[in-house]
Structure I
Amino acid sequence: MRTRALSLLLWLCAACEVVPTGMPSQGRDPLRYETCGDKESQQAYDRASVLLQSGEEREALPFLRMVIERCPDHVVAHRQYQEAAQHLRAEAEVAMRSYYRLLPDRPDSPVPAYLKAALLLTDFERAQALAKIIEHDNNFPFAHCSLARVQRRIGRLQEAADSYQRALALHRKWVEVYAELADTYVELGQYEAAAAAYDNSLRAAPDDRTNMRAYAQVLLYRLGRTSEAQALILRLQQLDPSDAATKLDFAACEWFSGNHDAAAAAYVEVLTMAQASPQLQARAAINIGNLHYDKFDKEGADRPTRELSGRKARKAYLLFLRFIRPEDGQDQFERMFAVPFRLRAIDQLLGPDDGLPPVISELK
């Protein structure tokens, strides 16, 4: 059994490497795969898009079917039709699979072969089919993008990044692909490349909050480019002042800039925000504790400073232990080791805690 599994993995990796090494040339306008040529079809697609956004997949199916029959190269509509039918299952999926099983290949277009590849059951089969499409037509961006997603799923991250780059060479305003490329570079630990990809995604979609936050976090936590990160974080706060995750990142900016009192105040604000999840509250609480513990543990600190900082740190750490959940894996080291160690150090100076609940406003 282990030999068969290893053989399958080797076949899969080999299939994912069957990609041309050269960058493709821009042979055709990628918008041909995303637009309709006539007004009636475009109206049907617009209606389907509205229904899909509201979760009405069954109602969207006939409109999508009309679009793909009248605009056979509309890849986006085809994929939406496939995914909606697969989600609905039963008769909808049977009818969809029958349609693509009977769809003839076309020598003038890679679209039919691509759509059939999308319905294959394994990444191994999809990788092989996509490699053949690319070998036949290196200028079809959707095949490069789909191959990148297969490669990324199986951990072939550098190959995935290369395939994403090929897709973007053909479709330079593909916002979600810039974001996926950036996420892949983060997984590779190539943070400068990730920042460049996130920057490109924001140039194409300046108000995309998901990409903006991811970009800010790479700049802040991975590259130490605090001022650039802060500009993005302030923009995020303008777009949604109630976003507790953004406030957490804002507090980190203040901390990294040396503004420790402002950082503590911002973390305290997270504790009072209605939208803050227990996980975000736990992160805020431990950061408050760490800020005060740094003062408590600072060499040469006088006794009154150590006592005041120690009391605040202890209350914040106890809050952290109350908020933390077992599934919050990144915080388990702090829960099991770091926080208990620091609480013992505080107890040695101050004695045991008074047992009273913390006053949030006094943790600043």
Structure II
Amino acid sequence: MIVREATAEDNAGLLALTQRTPMGGVIPLIIDRRPDFFALQRWRGKGTILVAEDHGAICATINCTRLQVWHRGQLWTADYLCDLKVLEEYRRGLALPRLLRAVRQRIEAEPPNIVLCVVARGNNLAEATIRGRLGMPPFRFVDEFAVHQILPRRKPPSRSAWAIQRHDGISNEAAEFLNEHDRTLDLGPIVEPDSEVSRAGTTLVASGPDGKIAAVMVLLNTDPVKQNTVVDLPWYLHVLRVAVNALPKGLGVPRLPGIGEPIRILSARLWSCRQGAESALHDLISVARWEAHRQGCHFLSIAGTTRHQRFLRRYPSITFHSQLFAARHDGDQAVISALRPDHVVEDFSLV
């Protein structure tokens, strides 16, 4: 068995591995990356995909993406670990330890300020990996995100008190507005208007009578790079799906997908508003729900931490939970302990 960096020639093998390794959680999903497994990585940014290969066949993979993030006004480098996939028959063998050893070697060769990993509730393989086993540094829990899958709205929203504009990509003004907010966080994304993923999205901007920006929301449809396909549903979501799909079509409620069907999602990957301008953000969400309907999506997806729940719970949605864990390559727990819950932002559109 060997561990090496993936190349374009591994596309077919990685796609086949993905089909055989659903992501665990409350709703098991296959994150289908056909036809190009590497397209999602190009949207994420600079990263490395490692594979474990046994007798010429890929049996495991993991991704390590290096990004810059805001940390209390400073620029930090962060390594995001994601896309851990291991064939069932190899989970008790050498594939996973060797893969993780290679990841740690890469991290230690050029240490970042922090190593991060987002794990969906119920993803047992990922949870075991981040608990400091198999040669990885010990991870600590930082915060929990509620990912709201909000139902679209069939009709455009009524007139807003705010001037709302829609732009392709992210303008410099919108990026500056988002960065102004994110730089105050303990872990906040850096918005780069010229990145490939920024150019692929749509930005909604709400401005006041004075022309100043009050709220911004960046939307992204990830269909070109990934499709989430349902593997199984818990009983209560089976019941909900049957009930919703039995409603008259005239009500405009979208049909919910079943097992084996892709979930079409429009993600609000970045969003913020000025203090006291929450109504502007609510109006942007209304426009985004209509945009989700126009694009034929099942849900508008918005993620938030505990402080966002009162703001988001007013919308009809199905909610799932993911947890953010952090580690240091040198095991320095003081840095991790200083991270403040509710002061982190995570872009779930690219998870």
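State the single structure among I, II that was used to calculate mean count of other Cβ atoms within 10 Å over residues 109-116, giving 17.0.
II
If you work out FRET efficiency 1/(1 + (r/R0)^6) of positions 125 and 301 (r between Cβ atoms, R0 = 41 Å, to 0.05) for I, II, which one comes out largest?
If we compare FRET efficiency 1/(1 + (r/R0)^6) of positions 125 and 301 (r between Cβ atoms, R0 = 41 Å, to 0.05) over I, II, the biggest value is for II.
Suppose Cα extents along the principal axes in Å, for residues 213-340 alone works out to 55, 38, 30; of I, II, which structure was it derived from?
It was calculated from structure II.
Taking FRET efficiency 1/(1 + (r/R0)^6) of positions 61 and 293 (r between Cβ atoms, R0 = 41 Å, to 0.05) from the coordinates of each of I, II, which one would give 0.10?
Clearly, the read-out refers to I.
A value of 24 was derived for relative contact order in percent (Cα under 8 Å, 6 or more apart); which structure in I, II was it taken from?
Going through each structure in turn, the value belongs to II.
Suppose you compute mean projected area of the Cα convex hull in nm² for every structure in I, II: which one lands on 17.7?
Derived from the structure labelled II.
The value -22000 for helix-only ellipticity at 222 nm (-39500 (n - 2.57) for each DSSP H run of 4 or more, over all residues; to 500) was derived from one model only; which of I, II is it?
Computing helix-only ellipticity at 222 nm (-39500 (n - 2.57) for each DSSP H run of 4 or more, over all residues; to 500) on every structure in I, II gives -22000 only for I.
Output the label of whichever structure in I, II has the greatest value of distance in nm of label points 7 Å out along Cα→Cβ at positions 117 and 157.
Going through I, II one by one, distance in nm of label points 7 Å out along Cα→Cβ at positions 117 and 157 is largest in II.
All of the numbers you see were taken from the coordinates with simple rules; none came from a lab. Predicted, not measured: the structure shown is a model, and the values here were computed from it. Cβ atoms are built from the backbone, for glycine too; each structure is taken alone.
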